[in-house]
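Values in this text are rule-based calculations from the coordinates and carry no lab data. Quick caveat, the model's predicted, so the values are computed rather than measured. Cβ atoms are built from the backbone, for glycine too; each structure is taken alone.
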Structure I
Amino acid sequence: MAGHISGIHHINFLVRDLDEAEARYRQLLGLGPALRGELPGRGVLTARFRLGDSWLVLVQPTGDEGEPARMLREQGEGFMLLSLSVDDLDAALADTRAAGGEVGAERSGLQGWRIADLAVTDTYGAQLQFCEDNNGS
């Protein structure tokens, strides 16, 4: 399975106020303007910054429903998840299942990213996911 992982695709941080958080991250880290996005199916707005080969993604829930909103309510702002780059999501998921791991359903992310979460019971509580990005974005 580890042969499928090519690096860190993105890191998500939960925020209550996307505009405020984007401005603060730009100021603190000297970043340019963020690319904005929305994932209505996840109930979030996003602002993402390119950091080398990876993305730093700020995530603001737009309502009280969904996993990001639940996490923000229960854990507050801060680290949400780490997304690992894979060239072939189907192969990575098959290998994970063959190794006895559980994975969530595939879903679409920003820019058509193919995403699947790993079970936190397999990762000692860490929120990890695989991401296949055929757009190179």
Structure II
Amino acid sequence: MTAKEFLSQYRLIDTRIRDKLEQIRSLRELAEKCTSAVSASSGKVANGDSAMEKTIIAMVDMEKEVQKEMDDLVRLRKEISDAIKTVENKEYRTLLEKRYLEFFTMKEIADDMWYDVRHIYRMHDEALKFVLIPESCQ
């Protein structure tokens, strides 16, 4: 695994979590719209496998997946942060943090650091050479 691949994992997991949270939000909206048919005489649910029940089960399962991925994300963020801290050059560290932990674009990094974007690309390529990838990820 290259340094860039290692550092890019955080954004991929973060994006997956955001997507799943959006799906959970949609399922919640669906569950709120669902109504159970109640018999006026008995007060019992007419259909035991209601749409709401299925929606709630899907929501709970997805929330469990999201929680596991969030735990993985926290662990990975720490690993990436530690790897970036091994880079001695302060500007390289700043660039890598902005790019891989804060998700800045190269243009935003250039503006923030007062450099031309082409220079930021060169710095980025150079900075990646100094990232120490944990052995467990190689």
Structure III
Amino acid sequence: MGLVHAEITLKNAIDAGACRRGLVKEPEIRQTTVEAVVDTGAMTLVINEQLRRQLGLGVLGTKQATLANNAKEAVQVAEAVEVHWKNRSMTCEPWVVGSGRILLGAIPLENMDLIVDPAGQELIGAHGDEEVGLLL
């Protein structure tokens, strides 16, 4: 199986909340659409420093992360972003790693009820076209 990519839109969650409250207009929301690697081995959304700055996200702190090559690295945790994929969305605090690829990890995938279809090499809804939330 090769790499699976997904086009996602990332929005500064603070800006989006201010827009919902009528404090800013929609064009003022800092957002961008990116091609992310769907990585079920990654815990959460991983963005790079350039994208963090573009979205105007502050740094909340750092966490110790284990990278794919098993190296340990302190990574920044940024302010929340809204992650949008087709008709689904969720909010999370992305981890910031250098200048590399954008990774869409397990927590956002689970939260949006998405899975990787290995045969079609694409992202699909785990329960069809409608998002299902599981409370177990």
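Observations on the model:
- Which entry (I, II, III) yields the derived value 5.5 for distance in nm of label points 7 Å out along Cα→Cβ at positions 55 and 119: II
- Value -6500, calculated as helix-only ellipticity at 222 nm (-39500 (n - 2.57) for each DSSP H run of 4 or more, over all residues; to 500), assigned to which of I, II, III: I
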